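Colleague: Below are structures written as structure tokens.
Throughout, read-outs are computed from the coordinates displayed, never taken from laboratory work. Since this is a predicted model, take the numbers as computed values, not measurements. Cβ atoms are built from the backbone, for glycine too; each structure is taken alone.
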Structure P
Amino acid sequence: MAEARRVLIASRLFAPEVSAGAFRLRALAQGFLRLGCRVRVLTTTTPPSAPDLAVAEAGMTISRFPVLRDRGGNVRGYLQYLSFDIPLFFRMLFAGYDLAVAEAPPTTGLVVSVISRLRRKPYAYYAADIWTDGVIAMGAPRIVITTMRALEGHVMRHAACVLSVSDEVSDRLETFGVDRATIATVGNGVDTTMFSPDGPARQSDVPYLVYTGTMSEWQGAERFVEAMPAVLERHPDAMLRFFGQGVSEPVIREAAERLAPGHVLLGGVVAPNEAAEWIRGAAASLVSIVPGIGYDFARPTKTYAAAACGTPVIFAGTGSGAALVRDNGLGRAVDYRAADIAEAMIDAIDSWKSGETDSLRAERAGWVEANASLRAVGAKASAAVMEASGA
């Protein structure tokens with residue numbers, strides 16, 4: 001009987017930490033387990049905001065190490081990344097494994113690449129997005145952009161397999177000189193056992209719209225607050241609720257106090273089951289991407305989470321994310337302008353009050369179950385890595 005393959009996953013994020021990347025990697029680990037592998041995860045100590053949930057399973061070992069986090073509890077920033085990557089070098093140097101998987105940032109990918117090449121082991125890289133595009137969007141100096149592009153390209157070109165979340169991301173990977181034959185487009189997904197129409201919904205006497213997840217510069221979620229004055233003219237009792245964290249929180253709070261005092265609430269990070277309850281009870285779930293800064297290819301996981309609960313999505317922006325919502329009946333895609341967003345929010349509240357939202361709930365959730373189940377994505381990704389590594 002052949003010995004089980006030993007897979008090592010290196011990531012600064014892993015469940016139960018609340019993030020799309022953490023859940024995606026857990027699904028990948030579970031995919032490897034179903035293929036008969038043994039999995040070891042090298043990750044970080046969870047922050048206080050993480051739910052107290054056991055995530056290790058038979059055949060999976062999770063090794064956690066303290067790491068620097070920013071004031072929001074995120075492993076985000078050069079020092080924070082290095083506080084994970086430097087110890088990771090030594091943790092991997094003495095770890096037994098047959099193949100490795102690296103999650104972004106590319107600095108983590110570099111550590112995995114160097115150690116794996118020294119030990120003559122294959123590795124894969126999970127490209128959920130393009131980090132070079134991110135530093136461009138943040139207006140980083142040219143030397144930072146050039147360095148990031150060289151680093152990211154090096155890591156991906158030397159990987160046995162690069163996992164991509166969409167065709168658009170796969171196309172971008174080729175611009176880094178990555179061989180298309182090594183790219184596996186596995187899609188993006190959500191845990192449909194957690195996010196589904198079947199479950200408790202938050203009861204509210206007033207209509208509310210909800211934004212869940214990261215609030216970053218490239219998402220520009222403050223535009224939803226800017227739309228609220230027009231919404232309140234039609235629905236004076238409407239509320240806008242944010243759950244999550246990110247660097248844009250101060251901007252959102254300032255806009256809320258100035259434009260819609262008492263009608264915008266920031267609830268911080270909540271457990272996935274609680275987020276699902278808020279989504280089920282909402283008139284619409286809000287998703288945004290600032291257009292023209294390099295992220296038009298993105299399909300945020302929060303879109304799938306909302307639709308999996310049967311709640312309509314209002315997507316503000318252009319590109320792939322807008323097409324996803326528009327082409328599959330998941331809600332409404334509008335331009336990234338406060339007036340257009342306000343119109344969509346008003347219509348969503350009208351539909352919630354009339355009962356139309358509930359009448360289409362099963363249809364939206366059914367599309368996600370058939371096309372974006374996280375279990376299916378994890379299975380596809382793990383199989384692609386095993387095939388590329390010669391297992």
Structure Q
Amino acid sequence: MATLDTKGPEASFLSDIIQTCGRKTILIDIGTSNNKVKAAHATDASRARSASPAELLKEIAAATRIKVAGLLASGAISAIVAIAGGKGSAVFGEVVSDLPYGFPKLLVTSARPALLAELAIHNDIMLYPTLVDFFGINAFTARVLENAGRAIAAMRYVPAKHGCERKIVAITAFGVTTPAATQCVARLAEAGADAIVFPANGAGGRKMEQLIAAGEFDAVLDLTTTELADELMGGTASAGPDRLKAASRRSIPQVIAPGAIDMVNFGPPASVPDQFRGRQFYSHTPYTTLMRTTPAESAKIGRVTAERLSQARGPAAVLWPAKGVSDYDREGGVFRDADADGAWLQAVKDNLRPEIVVCELDCHINDPEFAEAAVTWLLKQLGQGGTSRADV
């Protein structure tokens with residue numbers, strides 16, 4: 001993919017490199033100068049006058065998205081690469097948003113870093129920042145394009161085979177819940193199941209929800225629901241409003257735990273919003289400042305957790321660790337606050353559908369007995385005929 005009105009020579013150069021590696025290429029133009037979408041606008045004078053560049057790019061992206069989906073369905077493509085600046089990068093992000101996880105998506109771009117960070121949040125795009133702009137083929141752009149061409153030529157998408165393979169469980173983890181996740185992964189492996197762990201950092205939770213919705217998992221062990229704290233309190237690790245929804249819609253078994261709901265993530269201390277002055281903070285790293293949630297905030301997180309989990313169509317359970325929800329929230333820990341934690345539990349009980357079980361455990365979330373209880377419940381559901389990806 002490329003904007004041929006501005007990056008035609010670069011697209012031709014890249015195509016030649018890929019073909020010398022033994023791969024065939026299909027060139028897709030997403031430029032605005034000679035694109036069919038713009039031509040359609042030109043036939044309607046009033047529409048052409050009112051259409052903004054953003055609207056035009058959105059329509060080009062939508063049309064290209066359909067074309068790429070058709071090429072994938074027909075088996076015509078097994079990788080995709082784009083050469084783009086800011087506008088083209090935004091279009092590429094839209095176009096590849098529905099392509100499967102693991103499908104090679106390489107973006108060679110001169111776009112600003114903030115845009116690239118936003119794209120990385122939403123998809124498994126491989127980014128190749130050029131640092132120089134594209135104004136034809138020169139000593140610098142030739143190096144970049146040759147590397148990109150050889151890299152994408154070496155990649156090929158192979159669809160996953162479904163059937164009698166091992167069950168796959170999605171798990172959420174954070175640094176402060178890593179011991180729990182590690183124990184769950186080991187216990188699942190002993191039982192013959194695979195675990196895919198997602199960092200609960202916003203991008204991880206968002207991608208997990210997308211893959212659950214796509215039918216990639218047999219069950220979810222949502223140990224670390226901290227992203228809800230960031231969503232509701234304006235932190236930097238929010239996974240958006242769709243967090244904790246996909247498993248309920250897919251009817252697959254899910255265990256929910258309050259991992260790291262004791263904290264909201266911000267950047268360096270200077271980046272913390274003024275409205276939170278005077279709160280309890282802890283410097284996790286020089287670039288990450290954690291804020292302890294209050295009882296009122298914890299109750300809000302618990303209420304939203306219960307409301308979303310109450311939509312579950314399949315087996316669901318809540319596990320509560322009475323002795324703390326993170327490494328910082330244990331006896332003597334910097335965030336230990338039993339009252340705030342208890343507010344989450346009470347809000348869950350007050351708002352959860354009655355038939356969904358809440359299991360209260362007298363242990364810390366990172367204690368072995370917590371992991372054992374979570375995995376045992378989940379395996380029981382799967383052993384009793386938990387819905388598989390192929391059956392949904």
Structure R
Amino acid sequence: MSYDAIVIGAGPGGASAALSLARQGRSVAIIERSEFPRRKVCGEFISAVNLALLDRLGVGEAFRDLAGPEVSRLALFAAGPALEAPMPKASGNAFGRALGRDVLDGLLLEAAKAEGVTVLQPWRAVEISREGELGLVRIEDRDQQLELSAPVVIAAHGSWEPGKLASNLEKRNQKHDFLGFKAHFTEAALASDLMPLMVFPGGYGGMVWADQGRLSVSCCIRRDVLTRLRVEHAGLSAAEVVHLHIMGSCPAVRSAIGGASLHGEWLAAGPIRPGIRPRFAAEIFRVGNIAGESHPIIAEGISMALQSGWLLAEQLAQVKTWDRAGREAAGANYASVWRRQFATRIRAADVLSRLAIFPQSAALMRGVVNVFPAALSIGARLSGKTKTLPGF
């Protein structure tokens with residue numbers, strides 16, 4: 001089975017790349033190991049700068065119909081009362097909104113199918129090799145194997161994906177790792193237009209109203225802090241311990257979800273591996289958080305995934321042939337535009353995360369925001385919430 005491009009992973013990054021390439025007239029296959037709909041550990045907020053991109057991908061109208069309310073205010077939920085500031089507006093005076101990954105991923109994948117993308121699901125990529133100008137991807141399901149070929153191979157499987165592909169990250173456990181947790185709540189007492197940053201000892205998180213009356217609550221906590229808390233609360237699950245820790249540390253969180261109902265189970269994932277990684281290496285292009293990952297404290301994960309898929313497709317469109325020289329040229333250009341688009345927000349997220357997790361620096365952060373609430377708005381700009389894609 002031969003294609004122009006093979007995309008491994010059908011999340012926002014992979015779907016964005018596949019859709020963009022298909023709209024250029026390329027034959028594309030997506031390999032996705034999970035069945036949809038699926039829930040993911042994800043903050044689920046999508047900045048307003050992505051609305052034009054969602055329109056080009058063919059899902060903008062559906063997103064506007066399904067997503068939660070516009071987020072026009074930011075807040076800091078830490079020790080003491082909540083502190084608020086306005087969310088900076090994107091072009092067109094638009095605000096961002098949130099949509100559950102169980103809904104968003106399905107929208108994007110259906111749009112890809114409508115554009116003629118071949119979707120192989122649930123199939124798992126188990127090997128990537130090279131034969132001349134072609135990349136060979138061996139995939140398997142429960143009882144059979146197939147081999148696909150294409151000059152362009154794109155890894156969009158995420159940084160948490162286990163496996164032995166050249167694009168999979170090495171798995172290691174360190175005490176300072178950040179682990180991610182996420183849950184949906186209903187009947188919460190949070191203003192519909194507010195997206196708070198939660199800061200608590202050893203971690204941080206956020207909450208935002210998504211679709212279907214669900215409040216999306218996500219957070220990260222250091223492994224060593226979680227280990228200590230689990231000893232103190234023997235018999236409770238990791239998620240239950242994290243929930244108790246946040247509720248006890250942030251009065252405003254307790255007010256927002258103290259009387260809410262858990263909608264589905266808590267999810268866990270990680271460890272998170274923030275940083276910038278090769279965007280093209282071993283003849284494999286990378287999009288989404290396998291290309292580079294920011295601390296989720298800035299709530300830009302989906303935005304970065306969507307935009308990276310588009311940026312890659314645009315650079316591939318600039319080369320006449322996808323031979324080795326063409327791929328290398330596209331890879332170099334993609335790496336450059338990717339860094340210009342995302343490097344600042346990754347560095348800003350790293351600084352904010354370091355301030356948030358330690359009580360003394362978190363108190364300093366709260367003191368600054370208390371005196372200068374606009375610091376929250378400035379932080380949102382630094383995180384990329386008003387930074388448009390080139391050419392938009």
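Colleague: Comparing P, Q, R, where is distance in nm of label points 7 Å out along Cα→Cβ at positions 61 and 333 highest?
Modeller: Numbers: P: 4.6; Q: 3.9; R: 3.2.
That would be structure P.
Colleague: Given structures P, Q, R, which gives the highest value for relative contact order in percent (Cα under 8 Å, 6 or more apart)? Intermediate results must be reported in sequence, preceding the final value.
Modeller: On the way: P: 17; Q: 13; R: 23.
When relative contact order in percent (Cα under 8 Å, 6 or more apart) is calculated for P, Q, R, structure R comes out on top.
Colleague: Can you spot which of P, Q, R the value 0.45 was calculated from, given it is FRET efficiency 1/(1 + (r/R0)^6) of positions 317 and 381 (r between Cβ atoms, R0 = 25 Å, to 0.05)? Numbers along the way, then the final one.
Modeller: Numbers: P: 0.45; Q: 1.00; R: 0.25.
Source structure: P.
Colleague: So, one more: Once FRET efficiency 1/(1 + (r/R0)^6) of positions 93 and 357 (r between Cβ atoms, R0 = 41 Å, to 0.05) is calculated for every structure in P, Q, R, which label goes with the largest value? Before the final figure, lay out each step's value.
Modeller: Details: P: 0.15; Q: 0.50; R: 0.75.
Structure R comes out on top.
Colleague: A further question on this structure: If distance in nm of label points 7 Å out along Cα→Cβ at positions 53 and 301 is computed to be 4.1, which of P, Q, R is the source?
Modeller: On the way: P: 1.1; Q: 4.1; R: 1.6.
Going through each structure in turn, the value belongs to Q.
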